[in-house]
Structure I
Amino acid sequence: MKTLVLILAGGVAPGLHSLTATRAEAAVPFAGKYRVIDFPLSNCVNSELYNVGVLTQYLPRSLNDHIRAGKPWDLDRAEGGVRLLQPYQSSAETGAWQEGSADAVRFNLDVIRESQAENVLILAGNHIYKMNYRPLLEFHRHRKADVTIAVRAVNPYQTYRFGMITTDSDSRITRFEEKPRRTRSTMASMGIYVFSTEVLLRWLGEQGRRARHIGAELIPRMIHQKRVYAYEFEGYWVNIGTIPAYYEANMALLADSPALNLSDSHWVIHTRSEQRPPVWLGPEAAISGNLLSDGARIAGEVTRSVIGPGVQIAAGAVVRDSIIMNDSIIGPQAVVDRAIIDKEVVVGTGAVVGAGDDNSPNMALPDVLNTGLTLLGKRSRLPADVHLGRNVVVWPGVTVAAEPDTEFASGTSIRGKEERGEKRR
């Protein structure tokens, strides 16, 4: 079966806030050395699917720089390989831009036709999982389906985040609810769709012309007119579209036997690796239960944390239960507790990130930051001896303007010089 893969990697992710202020969600670092897009790309090549298009839109530069010609995934091929499909205006007359997942595919119908593929496998670019797509494609062929959706059981309290599926005894979908508050279904769409090419071309080009989203609009219309089936997947899978989900997925890798095994030689997750020296540990370093990446230099104390490539943690510094991304610097005597620190951040001497026990939600973003995590955006700067409480966010590129011994209360958002903390007592 000749299959074209399209990875949707261009959406905005408000649930990740500052982590996607400078990049697409698919380009967010994960597990130290990886990016989120590495997982669907690696799944493709491990499933021997080598004709891949990545549909971009929102802040694509970081994603484009990471994928480039696709060499780390063996996708730099003369025939097939990976293509970065950029957004464009639909015509000179309308000047319309794509507005959703269905639109993103619709704008690339010419790519689908030229591929001469029998099926189109559509993937989300913001999920962490390992999956062999071959059994899914075989299920689709065996059932003579027009559309097959990969589904997985989810916690009933999380159904509002997913498209929820109801099926009959033959796995044919009878109902699709997009992000319902309440439902009897426990099977969620994974955002993985197999379309028979002829059906996809017809529905996006004619019958579904007004549909902008695959899950919310296209699928509910199709289930009563076409053969739409559910393929149940029982392996590890997580949508990292919120700060707590992203944090928990990283922390889960620190278990003795993590559900997501990144050391599996039979299903390697490939990435574009930089040439970095080995991890260096200073004579006074104390480490316990961490995930450490190449080039990290640790002279302080690090516990239950994910440390990215090139991170420097000075002597006397303490890092606990945190994610520190590439090339960030934690100064001497600084303390970082339950924080996500983006790339190239500097935390000054004696500064504290995640101070105190006040877990008041972020005042501007109560639905995003409410679990006690503090975020420092890419290339931000925290001066010496400044304290940040819980659920605080520092926007990317901001140098916090504060004198030593200044404390920013829990729930604060720091965008620039206009924010003022209080002197510690």
Structure II
Amino acid sequence: MADTTGSTVDAARISAMDARAAARLLKGVRAAALAGDRPPAAPRPEIAESWRRMLAGGVHPDRDARSRMLSAAETEERRHVSPLREILPVLREGLLPALDEALHIMVVADADGRLLWREGHSSILRKADRLGFAVGADWDEAVVGTNGVGTALVARRPVQVFSAEHFVSSHHDWTCAGAPVRDPRDGRLLGVVDVSGPLATMHPATLAWVSSVARLAERELRVRHLESLERLRTVAAPLLARLPGRALAVDPNGWTAAVTGLVPAERIPLPKSFGPGRVWVPQLGECVVEPLPGGWLLRVAQDRTSTAVSRIVLDLSRARCWSATVYGPSGSWSQELSPRHAELLFLLAESPRGRSAAELAGEVFGDPTRTVTVRAELSRVRRHLAGVLAHRPYRFAEDVEVELIRPRDPAALLPHSTAPAVIRARLGRTGPGMVP
């Protein structure tokens, strides 16, 4: 699917054409890609990457596959536990007023690609029903092919899909734009908000519109989080004022509400199996943990044991959830990794001798001058993974055993990533300093 034509099918080019001409062009690009021929224009990079995943995964380009629909009870249970429920008013206010006129519908899906809410123009809702684009349906990319919900979940960035950019031909009369929504408390991917409609209603500005509303929704979650921290601080501050020694109050995600006897840290990584009692906590050591309304009280034990880390396991085997599990003398704890941190730790695990900031910038961005971004990201990693990473050059500490768990299929390694080093690893090739 390399660009041998000198031109790419970008959104501006499509918008300058009428719907029928755009559909013809995109169908020609797709047909050539499926046949391995030279296309009339190159597909956009995010679409080409998705098509490669579909071909590797065996998705049929002309067969409309559908998975089991969630029952009403299952859908309601997912709605009840999803933080997306809290931001529905923001999504509705930002999107619904324009949907009827634009002949579009709004869809909100969870991190598994399951459609939980769907609203908009009644005639478009009926057309969506015929496509299986209904509440309870699974629109994971591996099930229904390239689309604004599933592809945005894999890429972890906003994605617009026009007509025959959809891998499955039954979706070619549609255009959609989806933007991921993340939880600001822990960076977890919560799901996608998507706006979809007939091809004739396509507009290149739709993606920017949906992305802006998704960011407003994340801001609302952030405001709610700050309000909850303030409530916890109100409860904890009087308690901490009476305690000797070092102590702090944190919310369930480790965000600090109040502290005494310690240099304040914005967030403390908490072990997965966390609860009342004596617990080993990264950066603090042994702590006595007590429940508080909306969080925990952590009192640092006076007989603090060594916090030396002996082992770290990087699990990159899952499609959308990557983690680092750290083992110390008093137990273990896990930290979910952002897409960028997963890339950087993968490269360091593959380079035991270490990498400079310029080398990492070249491997991640294809541009060795982007050292400021690399240093900032690794500074964040080192705060969360205290005692694990060294620098000058960046590397894992010498006495830390590193285990890297890859996906069984090399092509499934960090599927969102466009880093040159990760792309080489998917193809089974190595770069300078990387372990073959």
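Here, each number is a calculation from the coordinates, and none is a lab measurement. Note that the structure is a prediction, hence the values are computed from the model and not measured. Cβ atoms are built from the backbone, for glycine too; each structure is taken alone.
Thinking of I, II, which structure, once semi-axes √(5λ) of the Cα gyration tensor in Å is computed, gives back 42, 29, 17? Value 42, 29, 17 for semi-axes √(5λ) of the Cα gyration tensor in Å corresponds to II out of I, II. Largest in distance in nm of label points 7 Å out along Cα→Cβ at positions 75 and 139 among the labelled structures I, II is structure I.
Which structure, out of I, II, was FRET efficiency 1/(1 + (r/R0)^6) of positions 147 and 259 (r between Cβ atoms, R0 = 25 Å, to 0.05) calculated from, if the result is 0.05? Provide the component values of the computation, followed by the final result.
Details: I: 0.30; II: 0.05.
Answer by label: II.
If helix-only ellipticity at 222 nm (-39500 (n - 2.57) for each DSSP H run of 4 or more, over all residues; to 500) comes out at -3500 when worked out from the coordinates, which of I, II was used? Before the final figure, lay out the partial values.
Working: I: -3500; II: -11500.
Attributed to the structure labelled I.
Looking at FRET efficiency 1/(1 + (r/R0)^6) of positions 83 and 323 (r between Cβ atoms, R0 = 35 Å, to 0.05) for structures I, II, the greatest value goes to II.
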